[in-house]
Structure P
Amino acid sequence: MSEIRVAHCGCGQLRARSEGDPAIVSVCHCLDCQRRSGSAFGAGAFFPKERVQITGQDKTFTRTVRTDQERRTVTNHFCATCGGTLFWEAEGRPGMVGISLGMFEDPRFAAPARSVYEDRMHPWLALTGDLERIA
């Protein structure tokens, strides 16, 4: 049987139940993820959409992500009661759901495999390990 992972917002009203290991765990240093998380970076576990079950009432905010090559959208889903961003869907990752790492009940995950937008990483932050690093 695959491992079941449960994540929820601060009040517990909005929940995500995922099955199996994430496809990837990553950290993002873009300013939008910093604002979304209220921290120096955003951290997420990405699962195929068919392996994630969402329950509860959410609200959404869709933002445009601009890269040097293109513009894409990311839709953040947050709790209608407490406001915690539980998950997001990115146009650049079709069929995948990113779940905020800090929302999982059990924090035991593999270390991030990818670190993106490192050109916006806070200078005091030092990530170790064998990471795919993207400026």
Structure Q
Amino acid sequence: MTTSINIKQVLLVDDDLNIRTLAQMGLEGLTDWKVELAGSGAEAVIKATELQPDLIILDVMMPGMDGPTTLTELRKIENLAATPVIFMTAKAQTHEVELYQMMGAKGIITKPFDPMTLSDDIQGILSKG
């Protein structure tokens, strides 16, 4: 499957260590992507600024700075304004999905996800445009 961008580095942001670990193992085990991890929105903004990742996977519900707030902050940084962001959430209701897409997210991955198909799910979202 072809994607609209060439992914080398992914920043995965989730406050749950188990989810970060599971996703990182799945993505690095099945692709040649390098996955960096962040445990909070604030950490994500700092790491994204340093790394300039090709893709950011962002948990919606996090304490402190939630996913939508983090996306808003990332979009203020010139070098990250066009970086694809995919939200990850356990509660993906239609109106929320539409809101996230209006904010600029490429798509939504629902939790729990299958780490063995996570990279395919991501590529499917990115190939849509």
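Calculated for structures P, Q, Cα Rg over 2.2 N^0.38 Å is largest in P. Where does the value -1500 come from, among P, Q, when helix-only ellipticity at 222 nm (-39500 (n - 2.57) for each DSSP H run of 4 or more, over all residues; to 500) is the thing being computed? Attributed to the structure labelled P.
Throughout, read-outs are computed from the coordinates displayed, never taken from laboratory work. Values in this document were obtained by computation on a predicted structure and should not be read as measured data.
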